[in-house]
Structure 1
Amino acid sequence: MRYSVCASFLWFGLVSFTALGQSGSSKSKAADKKTTPVVETAPSAVGITVPSWLPPETPVQPAAPQLNDVVNTKLDVRFDWAKQYLLGTAVLTLRPHFYPQSTLVLDAKGFDIKAVQLVGEKGDKLLAYKYDKSQLFITLDHAYTRDQPYQVRVNYVAKPNELPQGGSAAITSDKGLYFINPLGLEPNKPRQIWTQGETQSNSCWFPTIDHPNQRMTQEISLTVDNQYKTLSNGLLVASRKNADGSRTDTWRQSLAAAPYLTMLAVGDFAVVSDTWRGKAVDYYVEPQYKNTAKAVFGHTPEMLDFYSKRLGIDFPWEKYAQIAVRDYVSGAMENTTATVHGNTIQATTRELIDNQYEGSESTIAHELFHHWFGDLVTCESWSNLPLNESFANYSQYLWAEYKYGADQAGLVQQHDLAAYLEEANDKREPLIRYHYANREDMFD
């Protein structure tokens, strides 16, 4: 994830420095003897920096308890553009994390639940459940042990626009699923559907255990109008035209990742193809930007090679795609194998003349590097989120140094240090902390 203001960890990994304590007074003792008493006034609360050693006022936020683990998620979804609904069927493969479990709690925000079933070899069985519009509490048919995987099917309708509005400075909306120009009434704006899962918004469009300490493989089938392109995690393993003129694309990811990294996108995109060591590297842009897509994203294969060698671990995922979407709610997002950017990353030939490294290219480097730090290695809880972002910020410095030399790297370093020190004027907290009001405060 990258957004415009993230100063607290911009400097992490680039440089360390020692905070200077306040110096003692240099006045002589004689100077303290005055005939007129000095009246001390209480300092104004405005602009006071709260020292990090004071007891935190925010609640402790431990890692989420692990009772059941999501092993695999299989989704079959279609869309109602007019109502802005997602009509879905989810088949989740799970197993108890350690102790036997006879119940399952899934995050599922604002759904209409149609049915919940246990999937079995001898037939499916309806399961009893309770639902509070935020979580789905399912009673299993018996207690399962950790070596007994089981499957649950949930038929549902997701209604993201009917959820309470939320968001943060880093991610301005948290409804998970977004319909752009759904009725086609806005001229010069394409119709699109896309998702934003971080931090815990993917449970607005599919049921899951929406915490970063879960890891799952996945398969997503999307039924769309035949005119549209689709994108999701992993590889496109099937594409079938239907009798009603629609098309069903199936995307499968075989390497496990946290639920917040799942994505989908639908729209009229031009796909510009590249490769790296036999893996597909694709750029999804609006058709009018097709001819400049490689000018924007074209360093990606070289970045893949550089980071693979620098880290000693080859890029592990099945493919790497990047897509530019309209009305995006953040800067960019490192969904496994399918990074989402805002539409402003696209550029005309004339606009490319003014491109600078710390614009689109550094963002591309940042999101790609997350595929090692953030995706392959994922924080256990949101308290550790700054580690994801700090390593990704450091990657911007590494690429600048490799590609453009020490001066460009020094400029990145200077800008990041300035942002860090500016925020330190009114905020001084540990980067890794287990007390916060909202998990997205950890993007600071």
Structure 2
Amino acid sequence: MSQDSSANAPRLTIQNGRLIDPAAGIDQVTDLVLEHGKVISVGKVDSPEGEVIDASGMIVSPGLIDPHVHFREPGGEHKETIATGAASAINGGFTTVCVMPNTTPTLDDDGRVEFVHRQAERAGLCNVFVVGAATKGRDGKELAEIGLMSKAGAVAFSDDGCAVASAGVMAKALTYVAMTGKVFMQHCEDPELGGGAMNAGTLATKMGLPGWPRVAEELTLQRDIQLCKAQNYACRYHAQHMTTAWGVEILRRARADAKAAGHEDVLTGEASPHHLLLTEDACEGYNTNAKMNPPLRQQSDIDALKAGIADGTITVLATDHAPHTAEEKSLEFVAAPYGIVGLDCALPLYIKALVEPGVIDWPKLIELLTINPAKLCNLDGKGTLAVGSDADVTIIDPDHEWTIDVDAFASKARNCPFDGWAVKGKARDVIVGGKVITLD
């Protein structure tokens, strides 16, 4: 959504909804007024002007933010484009996303960052920000143009899809990213230990598939934490799509150590819907829609992830939306690509994994999906509905019962293991820059 378009947005009043804004400490039934792309008042309105949306029985949330998606453009437009990915985000209730750099060519210079911004503006749907590559071509050898990409608007840096394997290169990357004030997002995977088809263990052996051990994730996470500590936590560091119980414990202890040293929240982590709801058992029958990177683990790992979310060790939820064609996912299990699409159906899956079983409540879920990712990526004006903030709003029907149908997704892709699941909770209205966004 362009700034000019948002600035012309007329007055819109959202009435009678349960407004949950963790950043502002608000959880009450009240009204919200938007105009010219900004929030102009929070509180009861007796005589609203302009358009009115009745949100009775709904949750009114700051626009949901996903800091980890793959939109494949440039180079993979047969899987997803920035426009179709943005439509998928809107369909799922997300007003802002951050795209990863593993495209062809890689998003590793300022011109490619600007290309994504132009394509997103043409689409005119959700806000799309760029996570720039840490190294050129994501090959882990030479640093990319971190400073230029930061000036062009990159909100974070990562070689997502793989880790920066060299400790020396990683140390340099942390140093340079620290200068920008942005965050480094790491795909924690030791390349010599990772890369298997599924979680290492009895089931992988039974199925004759190469295993991917937990230690591949944990070793990289522990190394990076030591590097951050050695640099006095100058660079903020974020562990993407965490999957293992010991990894959660490593992060928990590291966060406590950093806090004791006066550096609170410089080390963070995220969890994805599939790692909260599915175990390695989903791979049985060689179901390629259950082939993930990193892989699905076991119930003990899910329990640890949930505990980490509940106690604040894991502070962000992210889909890792990864579109692939039906032809690619029809390949034999070892040859099929990793990943699933998630934006269209993530919200009810988070509800099923976390709210329904009482792991966290609604305000905590909203925090994990709004202000926390906004802080992570320095998205000023987003993640809150305080007066003066951006008029990005998601209106959620928490009681809407429906069945996930991949054929109804706005994404180009259909690679999703949750097809046919009965779920509860859905975004009813999505407002970006003060304008209600309706998909054709």
Structure 3
Amino acid sequence: MNLRRIYHPSAFDPSRPPDSHWRATATPLSVDLPSLEGDHSVDFAVIGGGFTGLWAAYRLAETYEAKVMLLDAGEPAWGASGRNGGFCCLGSTRLSYPQLEKRYGETEMRRFYAAQVESVENVRGFLDSRNVQADRHSAGELALAHKPGRMSELREEARYMTHTFGMKMQVFSRDEMAEIGVAGPEFHGGLFIGCGFALHPLAYARALATAALAAGAAIHQNSPVIGWSQQASQHVLTLPKGRILAKQVILATNGYGSENMPSGMAGRSMPVMSNILVTRPLTPEEQKAQGWTSDLMAYDSRRLLHYFRLLPDGRFLFGGRGGIDASPAGSEAMNRRLRRDFERMFPAWAGVPTERFWFGFVCLTYDLVPYVGAVPGLDKAWTGFGFHGNGVAMSSWTGKALADLAAGAITQDKLPAVVRGPLRRFPLPALRKLYLRAAYLGYGLEDRWL
């Protein structure tokens, strides 16, 4: 089967790994993961080896003692789980909490908030229980106003979150931020959000893979699923050198899935490029010259936001949304654009070279919230995706939830209504990249003038 996607095929080629800081610094897995050969029968097949798929496989094997096989077209965390900025925090939706309350009601909005807090603590608990350091730092995060007028929005967010959830929030003026080592020409104040931490995402993912293997799950890399059918009570997954008969399937590909495998997923997701550069290590003198010495993870108030943090080794990670051309030429154009943004926002570091640049896909849904539930059109098939650029914590939570659903331990009504769907298609899905181009144009104008 020829897998259809809306971006350039090179972006999905497992023989082209990203030139990321994470790949350069993560400890390799201690075991080789073979590609799948021959015919196999399992209780559960998991397609996709990112945080969602790894957590699903780990929980099914560890908690339910099931026969589980995880398949990845590349290697575990080859996609977004090994390419993101390492922000383990709240998020996973493009809607504000007042918007969620209006759509789903106060009770379900609160359940979704509780799930997000739980998702952060789930990752922390896993890392603590296995003594995985994963370069953790940053107790909380900062939202920074890129224009003076955005401070009123941050103050209102602080008021709402403190009043509604009792969350630890603190508003900082520009001068107060400079005192804690957060300064730049485009930062006019900020909001401290007291939940979340930063980590090395690939170190976390490889620790998850190790845990899943130890629990008895089988993991096969370089094993793309190229065909999927349902025969009687079993799913038949076809691979280049083998076949799997599975009682149930969990699809965990997020922005790296295809439009036609399975066909019921066509038009239900919107992959979006997110781009990252990492500098060489900055000396303490260079950090002071810019006025940025804090290790807090941060993002700005743009619709096309930037996200950034000082890494434990002194390097600086700087990321941003944008771009609709995932070809090598398009990626290089985004590299230049991101570099211009970096030099404008951190002018004292304009002469500091970029050490590595890479990009990956985050994933949106039509309703701008994650989805956790059944694959449309198939029995005993499950999927979870759509974390809107904040998936480290929530995708991990989703993997556990999918395992519980598939094992029959819970029913979907036990999940917050926010994530239960329905999973709607984008109108005229063939035009999604045109929608994205128009949205980027509008967001750019809003970020510049409002």
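Tabulated values for the structure
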read-out	value
At a computed 3.0 (distance in nm of label points 7 Å out along Cα→Cβ at positions 323 and 387), which of 1, 2, 3	1
Mean count of other Cβ atoms within 10 Å over residues 267-274 - structure with the largest value, from 1, 2, 3	2
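Readers should treat all values here as calculations from the given coordinates under stated rules, not as data from a laboratory. All values reported here derive from a predicted model rather than from experimental measurement. Cβ atoms are built from the backbone, for glycine too; each structure is taken alone.
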